[in-house]
1. Work out the source of 0.20 here, i.e. which of 1, 2, 3 gives that when FRET efficiency 1/(1 + (r/R0)^6) of positions 175 and 191 (r between Cβ atoms, R0 = 30 Å, to 0.05) is computed.
2. Out of 1, 2, 3, which structure matches 36, 21, 19 when semi-axes √(5λ) of the Cα gyration tensor in Å, for residues 167-270 alone is calculated?
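Nothing in this text is a laboratory measurement; each read-out follows from the coordinates by a stated rule. As the structure is a computational prediction, the values presented were derived from the model and not from experiment. Cβ atoms are built from the backbone, for glycine too; each structure is taken alone.
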Structure 1
Amino acid sequence: MPSIASSPSTAPTTMPPGLVVLFMALTLGIQPVTTDLYLPALPGLTADLAAPMAQAQRTLSALLLAFGSSQLVWGPLSDRFGRRPILLWGLALYTLAAVGSTLAPSIALLVLWRTVQGAAMGAVVMCARALVRDLYTPQQGAQVMSKGLSGLAVIACTCAPLGGLLSDLFNWRVALLALAVFGAATLALVALRFTETVPHKNPRALHPSVLLSTWAQILRNPTFWAFALLTTASYSVLFTVLAASSFIFIQVLGMGKTAYGLVMFSFAFAYLLGTFACRRLLARFGLRRTVAIAGAVSLTGGTLVGLLALGGWHSPAAIILPFWLVALAHGIHQPCGQSGAVGPFPQAAGAASAWSGFCMMLAAFGVGHWLGGRMDGTVFPLTNGVWFWSVGIALAAWTLVQKYGEPQR
């Protein structure tokens with residue numbers, strides 16, 4: 001069988017570039033919509049369903065585990081049948097699960113529906129990352145991915161404030177209903193305007209021997225691991241904040257839900273600025289030096305978060321201000337890492353995207369499980385987690401990416 005890392009062809013498309021970026025923004029943006037928008041509702045949800053904190057955390061960790069593992073199925077399916085049908089099925093299932101979550105009468109059923117929602121979200125986000133490799137070379141893909149993630153950041157900026165507002169004005173169920181509205185609107189747009197991006201569908205993509213051979217080539221590739229570990233560490237620091245921040249800012253530090261939503265808005269805005277900085281840095285310094293610079297920013301911000309907490313500065317500002325640096329660097333690491341991980345595999349972008357996503361979500365599930373047993377009424381589960389993963393980001397950026405991160409043409 002020929003190597004899947006050969007033949008760096010890209011697909012022609014009838015979609016204009018602006019529409020491609022819009023689709024990327026919406027399909028990648030479904031992730032912060034699903035996680036960020038309901039974060040301000042978590043304390044109210046926990047009280048209303050009489051659920052302990054650990055069970056409430058499972059509404060997020062179970063979603064992300066399903067999100068990561070499902071991509072290993074969706075990736076080969078999209079290489080076999082194309083991105084469009086997988087996007088349509090994924091968005092339809094996502095919208096159904098969002099309605100089920102809204103109506104869930106117990107925490108157990110809510111966790112079940114959120115798990116289904118996570119599996120459906122896996123199809124959507126996996127296709128978004130894969131279509132970048134369908135249409136662009138890796139160096140171009142990092143630029144285009146940063147534009148799509150700028151759109152994601154704009155969406156993320158509105159999610160937490162909107163979730164806080166809906167929770168304050170109505171309740172947590174209305175916040176979850178907003179996810180169904182987003183899913184249905186994106187489904188309609190994809191159905192009407194999205195055209196297939198896979199240049200050559202692989203009729204043998206689901207054959208067990210071909211699938212195992214494809215996975216083996218991906219998992220043996222050092223460039224894949226360099227960028228996959230970078231994005232995994234970068235997402236883990238973000239997930240630490242997603243999973244712990246609502247309880248720590250609202251319950252430990254006494255912040256209101258609307259104010260907390262504004263804090264999350266500020267993090268998303270810093271991330272948005274990072275995606276703009278990414279494009280400028282790529283044009284001036286190239287991929288590897290850009291990642292190295294961002295690694296230094298991540299380490300600086302994460303270390304400040306950790307040291308201020310150890311020094312007794314337990315206030316919102318002591319976490320928020322240095323974390324802006326981490327969020328800024330996250331806007332650089334993610335477009336570079338996501339495009340870099342699928343870059344060597346033009347003929348199996350779906351499978352490579354799936355494994356990259358699986359690594360991120362497996363780490364996020366571990367972070368959620370770790371946090372669930374360590375929420376002790378202090379800021380340390382959050383601040384120590386941010387510091388730890390910032391060190392991991394810097395190590396990946398300064399070692400693996402520098403050695404193996406030369407983009408394929």
Structure 2
Amino acid sequence: MVVLALSLLLGLQPITTDLYLPALPAMTQGFGASMPQAQLTLTALLLAFGVSQLVWGPLSDRFGRRPVLLWGLALYVIASAGSVVSASMEQLVLWRTLQGVAMGAGVMGARAIVRDLYAPAEGARIMSKGLTGLGVIACASAPLGALLTEYLGWRTALGALAVFGAGTLLVLAWRFEETLAHKNPNALQPLTLVRTWWQILRHPTFWAYTLLATTSYGGLFTFLAASSFVFIGVLGLSKPAYGLAMLTMSLSYIVGTFVCRRLLPVLGVRRTVALAGGCTLLAGTVMGVLAWAGVQHVAAIMLPFYLFMLAHGVHQPCGQSGAVGPFSQAAGAASAMSGFLMMVAAFAMGAWLGRSLVGIGQGSGSVLPLTNGIWFWSVLISLTAWTLVQRFGEARSAPKRVTDGGPAAG
């Protein structure tokens with residue numbers, strides 16, 4: 001049940017982003033919107049997703065994971081239904097922002113659940129199982145979005161998100177039991193919040209793994225935000241063919257999560273991450289060099305990106321579980337802060353892509369905004385994996401006096 005809950009909650013993120021990507025060009029054209037406005041439907045969602053976790057995390061430390069998850073999922077269903085009936089791009093951005101707020105409860109809760117139930121080393125393996133489920137959901141999302149958009153219209157694709165959210169809400173309401181053994185009655189007090197966040201932000205292990213997860217997600221987000229415009233607009237893929245490309249990308253990620261579980265007992269977390277960092281740098285460099293050499297072909301992007309996603313299947317479970325590992329008494333707050341920082345990076349990247357992708361469409365434009373972005377993140381991922389994670393990757397628990405709401409440690 002834990003793995004199923006993790007898969008559904010973590011799966012909110014790819015289904016909310018991946019399923020609507022094939023519809024994004026048609027949606028932009030249908031509303032007569034500009035490229036920056038279209039990108040805002042993704043970047044606003046992710047910024048709201050990141051900021052909302054700073055609220056959901058302490059709420060879950062105070063009241064428990066279950067009530068926060070149920071309220072968050074109910075809000076997600078409402079926002080998803082609202083996006084279907086949007087009459088303008090501005091309304092769609094508003095509903096997508098609310099959707100991001102709701103999504104924050106689910107994804108934050110999933111990371112906190114892992115820390116509630118498992119020690120850091122075991123948590124990385126359990127997280128990889130949940131992220132395998134995320135990969136399966138991601139595999140289905142883009143092809144389903146492409147088919148729904150092609151034959152039933154983009155509004156039907158957005159409606160599928162409401163169906164998924166309602167199904168997840170029913171499963172958790174029916175079977176999910178509270179995982180937080182000891183609620184923190186002081187978790188929402190302003191002074192306690194400041195002390196807790198300060199303790200989290202001072203912890204080097206938190207930064208090592210948060211930056212690993214953030215940079216790795218930055219590379220994936222670059223692909224998600226730009227790929228539909230590049231593959232459909234520049235390289236001329238049909239929507240179903242683009243959905244198939246997204247499916248194969250998700251399959252390589254699933255393989256990466258299996259590789260992660262195989263390597264962790266043998267190499268440990270730090271050496272596993274270091275090995276995956278080498279794969280990431282190789283993938284980003286090959287993709288970047290080919291693009292600068294003038295090779296504009298689907299294979300020149302997808303083949304290196306398969307290797308990137310395989311390594312992503314290692315970086316994410318290790319990064320997400322490692323970031324909350326030292327904070328047994330404040331897993332919700334640590335998960336929230338980590339998620340917030342990830343989404344700030346994604347928002348900044350989305351803003352840059354919105355300007356860089358202007359002029360793409362109908363066979364014109366360049367693949368360089370996509371390939372340069374992924375190459376940039378690949379360098380940062382490998383540097384983080386080879387330096388910060390190697391030095392600070394051994395989790396040490398934060399002082400309980402801070403995380404339980406007591407006086408700050410010296």
Structure 3
Amino acid sequence: MPNYDSLKQRDPDTYAAVRGEMQRQIEGVELIPSENYISAAVMETMASVFNNKYSEGYPGRRYYGGQIYADRVESIAIDRAKQLFSAAHANVQPHAGAPANIATYFALLEPGDTVLGMDLSHGGHLTHGHPVTYITKIFNFVRYKMQDIETGEIDYDEMLAVALREKPKLILAGFSAYPRELDYAKMKAIAEQVGAYAVADMAHIAGLIAGNAARNPFDDGFDVILSTTHKSLRGPRGGLILTRQAELGKKIDKAVFPGFQGGPIMQMVAAKAVAFKEALQPEFQQYAKQIIVNAQCMANKFMQSGARLITNGTDNHLLLIDCVQSWDISGQQAEQLFDRIGITLNKNIIADDPRKPMDPSGVRLGTPAVTTRGMQESEMEKLVEFMLTAVAKRDDETALQKLHEEVKTFCKGYPVPGISAEC
């Protein structure tokens with residue numbers, strides 16, 4: 001854990017916020033599926049002297065001098081990313097997932113071209129073409145959905161019909177709130193039929209793919225894989241773009257820099273290198289598999305209680321609960337309720353949700369972070385019991401306070417990597 005003595009002396013207010021967040025993470029349960037805990041080594045690297053270095057360009061082709069170590073660490077990150085995902089080319093410079101997605105659009109498309117992506121309400125992401133995003137002013141986005149919400153099966157026949165009608169230049173596989181695995185082979189076949197690029201946004205499941213617990217889209221011929229480096233991959237916050245062919249990687253590099261963003265955040269690039277090395281270790285494969293085991297355990301426990309889960313279970317790290325049908329409360333009310341007992345998750349729209357996004361019908365929760373803390377099936381059952389008890393006693397403030405203390409006691413047995421329990 002970093003030494004915060006200088007921060008405490010120079011800025012007590014910010015130090016207090018940092019200390020408070022550390023305490024919140026130690027004493028609470030993190031079930032937001034896009035969050036995780038980094039190792040002490042990754043945290044140390046994020047605070048390293050690479051923060052002081054501008055490195056516009058790429059290894060061996062920089063605009064500034066003094067790049068010997070910046071080139072070295074970025075090359076390490078690139079090589080490890082390629083090995084981790086069986087890629088021919090890797091760009092480790094995107095500042096986040098959304099910039100990685102947008103830079104890829106710029107690399108592969110011309111203004112006005114069409115992208116076929118997953119509908120947001122059926123599990124897609126804002127950058128897959130939601131009307132509130134500026135990227136929709138440049139490209140034309142059309143959408144596909146689930147055919148059967150009870151199973152999560154995508155309507156691939158409708159996807160093909162839309163592709164034949166709209167002639168997309170890019171078909172996007174990926175999601176932020178979809179509990180099942182996509183059929184990449186079918187999507188690649190549709191892309192080939194209409195002459196489109198096949199691109200996978202694996203931000204949520206990158207760690208599962210890296211750990212051989214989920215299928216790699218490259219195995220089915222996908223052209224590009226996009227990702228964040230946090231979430232299930234358990235690295236620093238940042239983006240990543242991988243290509244199956246080196247030639248396509250040249251287009252990606254030009255789109256990232258100088259096309260879309262300036263210099264890379266070198267301390268984050270260095271931290272990505274560390275995280276990729278951690279993900280290459282055999283124990284990471286066990287971690288990835290346990291994420292799914294834990295998620296399925298939670299899903300089964302909730303369904304046994306009578307809760308309604310979208311797609312009736314999960315194949316990956318996350319699950320979606322219809323709170324209105326399950327507990328007669330909204331997703332926002334459920335999020336606030338679980339916050340009161342120290343369990344963090346997020347409200348989320350469900351398929352064709354009649355409610356508004358800021359007060360939707362569902363919640364989204366997942367298991368990467370709790371699995372990092374060493375929790376397994378018995379702990380998942382205990383967490384579900386905590387949550388179901390909170391629902392049953394949601395109007396009893398004394399009971400909720402007692403439950404919060406129980407959650408704190410429970411968390412003491414599962415240290416947070418990189419954070420001292422004596423903070």
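1. Source structure for this number: 2.
2. Source structure: 2.
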